[in-house]
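Bear in mind that the values in this text are calculations on the coordinates, not laboratory data. Computed from a predicted structure; not experimentally measured. Cβ atoms are built from the backbone, for glycine too; each structure is taken alone.
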Structure P
Amino acid sequence: MINRRTFLSATALAAGALAGADIRTALAAENTAPAQTGGAFAAGEEFNFSALVERMKEKAGNAFAPDVPALPEILANLDYDQHRAIRFNPEKSVWKDTGSNYQLQAFHPGWLYKEPVELYEIVDGNISELHFTGADFEYREPLDPEKFKDVDLPGIAGFRLHHPLNTPEYFDELVVFLGASYFRALGKGNVYGLSARGLAIDTAIAGPEEFPRFTKFYLERPTDGAAEMRLYAELESERVAGAYQFTIKPGINTVVEVDAHIFLRDDVERLGIAPLTSMYLFGENDRTNFDDYRPEVHDNDGLLILRQNGQRLWRPARNPEKLALSFFNEENPAGFGLLQRDRNFDHYQDTEAKYQRRPSLWIEPINDWGNGQVMLAEIPAEKEIYDNLVACWVPENGAKAGSEHRFAYRMIWGREPEPGTELAQVIATSTGHGGAAASDPDPKLRKFVVEFAGGNLGDMGAEAPLTPRLTLQNGKVEHQFVQRLESGSWRAVLDIARDDEEIPVEFILALQLDGTDVTETWMYQWSGNR
């Protein structure tokens, strides 16, 4: 699990000419720029993304040789409280005194961030280093600013981009890149929630997970008034090298288009593409063992998968008693994402965390992804500081030494980024002991209540002949019925008896009218007591 304290504390306290061709155009274009060999692009050298791709391909052919400058002792020894006392001076924001719609601020190295990254600016195709010093930061108590006055920073921990997202007068935080290959973005009205990563390697396998990191960033200086911004990154770890292009388009839903070129030095057991990392502590479907005044605590409440044939699969998130892995076989998925569907403050009652404002993140492939699986990993967690959900695409073949991969996709961050549909959606999943309310709990019998709304359901009267399409593995139906609620939503109520208590019960459910699905498909896993 990822301790989000390392990200949230730094994020909270560290403080159009770019439009060109979109990724689809770039995928079809030929670029014959010469390959760059050896070290990084030299200052003043002309930048070209195809050259960066070739450079990272060449690096992947050699053994991993990280070139990470050591931090001065005074920075390497910073503890949590000392590091959080360092804030970037907003008056030193890059591009502040231009007509740009973007400003850049840096995060200070130290504490957990002991591997500095390098930042470069691209102006008219030429590269120059963005170098930061102690003078760009404010050193507050308990630190003595005089001790940092002459300290040279060998790089920064990461950076954030600001943009007038919510009002024209104020530059809000928009995107943050900080730690390994982690980054976050916001749509209008959002507060930070889930994270994305450039790449995941061997997540939730028996052996250790490898965390590639973005080592160098190249940012095109945004021209005056440009709505979009483009940046590039080098990614490396022991078994992988990669080149990434990000095109950022702020809005009600902020879109980040990614063009990722990945080269494997060695075999990888599980390659995770477009990985998403989030937190789910408890909700209406699994409040077991949480004594909390808040009804729900989560950044996202479920995984949505859109298949090529238009079928929508909704999988509510859980906080299981032990590691739970779910794999959904797909061919060229139309999209997937971790969503926060519940936007009602009354369901959270948290005035500080504002979970009802956390963003959803939808992944939409642009090129051909072939066969593979959408993986959902759910990790037991006792506190909300842990990111215990991971969702990603796992390609079926090709995670072998020497293989090359290109994945282009659109990331949509915001309140409602999922594609529209005429199907009714799942709006709630509740569980409890099975049988009548006054009956004694039976650990092998459990009640599941799934509520659907939207589509044509609201126009149907209570006598509409809706029927459940239900498939079970390792369980049988003791009792089931469908009913219309006064709100116009519909509810399926299931009492399920579990066969083998050592393995999960798998559910697939949709409501049908005259043999045709009128709702998306609800999928669930009952394991342990949840």
Structure Q
Amino acid sequence: MKRRDFLNAAALSGVSLLGLKLGAGPAAAAGRNDVIRILLEDSPNTFDPSGTGYNPASCNISWNVYDRLVTYASKPVAGEDDAFIYDYDTIVGQAAESYEVSEDGTVLTFKMREGATFHDGRPVTAHDAKWSLDRAVSVPTSKAQLSTGSLTSPDQFVVLDDMTLQITVPQADRFTLPNLCILFPAIINSELAKEHATEDDPWALNWLKTNEAGGGPFVMSRYVADQQFVLERFDDWKNGEVPGQARVLAQIVPVASSRRATAEKGEADLVRALSGRDIKDVMDEGQRRVLGISNPARMVAIAMNSEMPPFNDKRVRQAVAYSVPYEEMFQSVLYGRGTPLFGGTAETTEAIYPQPLPYTQDLEKAKALLAEAGLADGFDTTFTIDSSYTATSEPVAILMQEALGKIGIRVKIEKVPSGQMGQLQTDRALPMFIAMGGAWLADPDYFFRIFYNSARRWNYGNYQNPEMAQLVEETRFESDPAVYKAKVLRMIELAKDDVPLIALWSPYQDTVLSDAIHGYTYMFHGQLEMRPLYKA
């Protein structure tokens, strides 16, 4: 079903992973046609789709060993042969072979796929789907996210019969179906999970952190922490076309130079997390295929605390925005590997966000704005970066320090660990820092709700604007396209003028692929989608 059709209607097995060792070594695996060898930078820290404190690398496992009721379709990437991206506007059945939405958009009915089983052979039923959704709206990691789609209580999920699940929402919500497509509402083998639940842990959080209980296209067969993991094809998978490869060997290689060397030699089928400089060099050599795809809902920005002096004066924020050496940063830091979010026009016509802001470097205008704000002599401040991302963040900070110095703003660069960075953002304690964030869902009003209005750390600029807050609430359930567009355009105007976030770019998710790999599909979470991959 197309999401636009839904909106129109609304207007009217367990495998223990502890202690397992790999059989085939890398050299043996790399030469086999039934094995896809992948090099990754980070190791997963949980296998639970709703695991507390999960890292992005965890998606590589949980996304591929679990299915969801529904999922996004895919579409070709413009300008690329044999490459695909998720289609946010088209939602298709996965564990559910079909679904229906009532005329008023408040009742969604899902028919489970006949014959589908979990990895241990137990059938996948509506009872498993209900338990999994009950869990998803109850555990902290997924609870807050699913509430953005009006999924808040186990009472909303009703088993009509063994193969039919019904979901009821208070009113038609454009985010209900998309929320069912993301990482968290995975269909878990409830009987297996309950065997490992306890009175203190009714959702088997501890067990599912290091074990899988899925029915997806791959089975997690082997795992060595911080080294490698192996996914084996589940030949009895019924929720799509069985993957073409028998095995995926993912190796964790934290040293970037080692990943680059392997990519250059063609000794792996997919290599991830290379720097912009490395990617440029690989492309210049012309021996390897490189795919660079940017997430339309991801942004790297300079955040300024709009409630902390002197950044509580929008003229100061605009002055900083006019001081940024955008093109120099984009080329020298990112090597052009991204979609620019600068140099746009003041006039807004498209209700799409993030989009390029109307700022380019203009130091004279920046100085004039500071003078208007009564700060002609400048001021002292700090620029904070996450020590885990210094390869990108540090050169950005140095370029900002140099540029701001030219208009009288004296900047001290501070590096802090990731854990401390997150807490400082939550406490609204930072005057200026580099923000990196991506929205689970791609609607512009959702983006503004998360990054320009939230009470959580994701409102990086600590933006407190009553008009923005009102617009966010009014667009939540708006079904008239013209009214919705007008309100989104106003939100974009506020973001451009008040500029609590200076958008820099949406970075590419670069992947180096061997010539033998086909079916690469970029997903919204940025990690690997193994289902359609095959090796010819």
Structure R
Amino acid sequence: MKKYIKLVALSSLLVLGACSDDFLDNEPYTDKVTENFYKTPKDAFEGLVAVYDVLQREAYGGPLLVSEQASDDCFGGFGIADPAGDLEWDRFLYTIDKDMNASIWTNSYLGIYRANILLENLDKVNWGSETALKTKYEAEARFLRAHFHFQAAKMFGDIVPLDHTITASEFELPRLAPEVTYALIASDLKFAADNLGNENYSQVGNANYGRITKWAAEAYLARTFLFYTDYYKKADLAGVVTKAQAVTYINDAVSNSGHGLIADYANLWVAASFENFAQEGNTEMVWAIRFNGSGKGNWDLHEGNRFQVNIAPRGGSIGRYATGWGGATVNPELYEAYEAGDTRRDATIINYAAEGLNFDPQAREQRQYTGYSWKKYCPITNEAGTAIVEINGGNFQIDNYQDLAVIRYADVLLMAAELNLGGNTAFAQTCFDKVRDRAFKNTSHRIPVTKSVIMEERRLELALEGLRYFDLTRQGLDVAKAAIDNNTGDAQFNVTFRPETLGWFPLPQSQVVISNGTISQNPGWN
């Protein structure tokens, strides 16, 4: 891992260095960071911003696209002449690009590295009377460190957990057992949940808009608890958080966060609502990765949402939907899974035929055309057919601006329903009913809450938000295989989930090579 760690360190130092000309003028860089940079609360804040900055890189080549292609809800898609790597994610193959998951790995460890740099230097800051600010920054940094660890762990299984910046003697650390990684994740999230205040920053205009809150930490703790305890068949979260504690945290987020469901599901998504869009600072967004279009075509910046172009209609704008690459075409089975009257279907998925849109897959060179694509996160045009991002002076590939929802209040309700089953079933039912009632805009579609109906509701409510694949694998490899396997008679859509992979994705082969034998490839991918 020596080469990799050096690259991560250099990129991190360059970002921190951008905050100060003097910083760039001094050698050696590492001495400047560790001994001289962190003096004031302002320095610490700039270090915290550098940790947050990594989040925006997850929009390109990250777990959202990869996991949706691997799930039962999407195929690989993109163009007929595009590289076949996206087909391999869809079909659980590993022959073309041995580093196909490199960006997920490196972004995760870049974020971990920057968080550790900040955490190790907080005591060097002269906080004066602002000691509470030190605790706040520590809580935010530890939350983000937990997030980056979880991004890697849910994709690759055993990883290298790092609670400090490593020295030269540690460049070839081995992967550790999951309980070690998840103990660190749980400890970090618990610290964040216990030390952040009761503020809710969901409203645009708040000075702390978009930053980590107590409520985000409580919800994220519940998410990791459910994944770890389900997948690894454990009673608690790595000995750090018990089931009772997880319930307390998620119930607190339900009852006391100030978050809530907006009235109309479609208004959560720009392309589903247009002028009725609820805006990104709506009360349902517990935590989202924030983007803006300020880059104006500058490829060296990562301010814009580079994910959106991947799933937009291929070959030119159509209707009010702006053009893109046609990735991750939607499986018709997802569209058909919604009941009549469920408003989430048409807010989530573009049905070209039903919307009267003449999409010619041959002329547009669309691979794996199904007649359905993403409406969530699809960029839009004005009424004249010009992409909004271009009207604003941006590049349609890199300057889209819609935030990526990481945790919505609807997810909080469904996690609360799941965690309260068997303990407080009445509360579980109430949480579950709120989600169903909003979906159908009435109370006549309520059904008794069980684990199986919660999992199906999660599929429908949170479709195309990067959670489905992990919800399947945590239920068991047999459940994942039954859902993902696909053989419709058309070979281009054939998919066979391979349980021998244990549900994990292949490690970037470059990391295996430079580890000098301390890291081996995941099972099923050799």
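Taking -1500 as the value of helix-only ellipticity at 222 nm (-39500 (n - 2.57) for each DSSP H run of 4 or more, over all residues; to 500) derived from one of the structures shown (P, Q, R), identify that structure.
Answer by label: P.
Out of P, Q, R, which one gives 7.1 for mean projected area of the Cα convex hull in nm², for residues 366-445 alone as computed from the coordinates?
Answer by label: Q.
Suppose you compute FRET efficiency 1/(1 + (r/R0)^6) of positions 70 and 398 (r between Cβ atoms, R0 = 35 Å, to 0.05) for every structure in P, Q, R: which one lands on 0.45?
Only one of P, Q, R returns 0.45 for FRET efficiency 1/(1 + (r/R0)^6) of positions 70 and 398 (r between Cβ atoms, R0 = 35 Å, to 0.05), namely P.
Assuming 34, 27, 25 is semi-axes √(5λ) of the Cα gyration tensor in Å as calculated from a single structure, say which of P, Q, R it is.
Numbers: P: 43, 25, 23; Q: 39, 30, 21; R: 34, 27, 25.
Clearly, the read-out refers to R.
Matching task: 5.2 is the computed value of distance in nm of label points 7 Å out along Cα→Cβ at positions 286 and 310. Pick the structure from P, Q, R.
Label of the source structure: Q.
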